[in-house]
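Multiple structures are listed underneath, in structure tokens.
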Structure 1
Amino acid sequence: MLERHELEAFLTLAEELHFGRTAERLHVSTARVSQTVAKLERRIGVPLFNRTSRRVELSRTGRRLYEDIRPAWSQITDAYERAVDAGRGLTGLLRVAFTGPAAGQLLAGATQAFRTGHPDCEVQIKEAHLPQVLPWLRSGEVDLALTCHPMHEEGIVMGPVLVREARMLAVPAGHPFARRATVSVEDLARVTVLQMPETLPESLRQDRAPRRTPAGRPIALGPSAATFNETLTLVGAGEGVFAVGAHTRRYSVRPDVVYVPFQDAAPVDWGLIWTADGATARARAFSEAALSLVPSPAPNP
């Protein structure tokens, strides 16, 4: 196999047909170019260049080798430059997904802040249902997603918490809990808790539908739904209850569902996530722009 320095020496000399100019382009000595080409010719078994005291010309074998290698080498160098640009550059396209209207509103603000600082980078925003987020990230359909945490999954990176809001329990309008000012996590042992789809990370499913209360009492788990609106429909139909963030009572007002604050539950966190190999300069800059809008996440009543 040809090594990179051999390829560069051969291709550059084939274009310059001059050892001195080739050495200048490669930032090496003329002797180094001569030695590299001579070694390559010994390995191949025939001269690649015809040399005289006055000129350098490609041999028949050398010309054929140049014509075979040059297009492939151009593709390799172009691909490498594109990879460097994707990893370090702040131009091009950044695709960001969000789940839910509140996340969409925050994402719109982050996009505006990002575009102000990086006008040469285009941002595309796309709404996703929660089960779509990880498949879209892994397939490359989107680069980032603003969604709820925790998302402990192999190959997935969780960015800083952008929003931390109070946790509430969505209950049917006719349920006894709907008449209470607050509920306790221990109250979950007295009801059926709806689940998230099995395709989601176990960390998130446990966060919203734990198997036991902090005191160890078992919790009855009910059916799951593919979308958040389906979940609220199941709640309204009396199929179970479900833990939500406080923003839900503003964005999902329904006559059949009541949102009751928890008095002792951990808050619901939201933030950006991306794949481990998708931590490009664009992704990091967008995360910083989003974080600049909410520098101190705090409970949101």
Structure 2
Amino acid sequence: MTSTHDSALGLEAVKSPAGRVLKFVLYTILMLVFAGPLLALLVSAFNNVTDPTALSVIPSSPTVDNFGIAWNLGVGKYLLNSFLIVGFGLLLQVAVSVMAGYALARKKFRFMSLVLVAILATLMLPEEILAIPLSLILADVPVLHLNLIGSLAGVIVPLGAWAFSILVMTEFMKDVPRELEEAARIDGAGDLRIFAQIILPMCRPALGVIGVFGFTMIWDQYLLPLLVSTDSSTYTLPLALRTLRVDPNVTPGVIMAASLLALLPSVAAFLFFQRSFVRGLASGALKG
């Protein structure tokens, strides 16, 4: 007799041998669809691949020479540029997000709704629309009259304000009990102390969320470095991958090795912020 029980989705899960075989086959297909490209990338990075149509998940001639060739082609320099941009860009982005979030969540001022709408509107505009105005501004920064084209600073500065991070911090800070703030003011605490010692520590899950998403967003930037860079000295790794891909002398194995180096920092960032990231998502789900 076939035994069944209700699954988490309310469906009947068949426990018969045929049902188990079918479930195994479906899970295997899903794993190949989602993990297959990643596995092919990993294997090809350590494989002597010369034909781009011959990528495989089964290594045929293992080697680590691909990484040495990629390094000699300047991948190390591009990787350093990417780390510098991510480090300073993410630090600037988090600082702007927490301060803007505090102002929008805990203060009342005129036209606050318009400010929120303007911030939200930036998420709806494709990067291509902002490309020309942004390049003109970076070529002559208002008030300061600095030309940031051709420098790493030209990539870092525009990354300082990201609407997603500002909105996440704003929503988390709105849920901090105002009683704590009022009690601190009675004790003589000012805005800076309340922000640093009360509001910010209670938003650690949100910091994990904007840290992971901010790191990934900055690391994967392609259009912004393309607008700012005038020579290869300021290339980031995603931008350099395009250069390697169109070079006929670079084998697919070398490109895969460079791609693996570009992938690892994002994985490391997620593992580093994993606990705060999961707590932040769980807190958002409970509030929703």
When FRET efficiency 1/(1 + (r/R0)^6) of positions 76 and 124 (r between Cβ atoms, R0 = 30 Å, to 0.05) is computed for each of 1, 2, which one produces 0.55?
1
Using the calculated result 54, 31, 22 for Cα extents along the principal axes in Å, for residues 116-187 alone, pick out the matching structure from 1, 2.
1
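Give the label, chosen from 1, 2, of the structure having the highest value of percent of Cα pairs over 33 Å apart.
1
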Out of 1, 2, which one gives -20500 for helix-only ellipticity at 222 nm (-39500 (n - 2.57) for each DSSP H run of 4 or more, over all residues; to 500) as computed from the coordinates?
2
Looking at relative contact order in percent (Cα under 8 Å, 6 or more apart), point out which structure of 1, 2 has the largest value.
2
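Taken together, the values in this text are just the output of simple stated rules run on the coordinates, not laboratory data. This is a predicted model, so every value here is computed, not measured. Cβ atoms are built from the backbone, for glycine too; each structure is taken alone.
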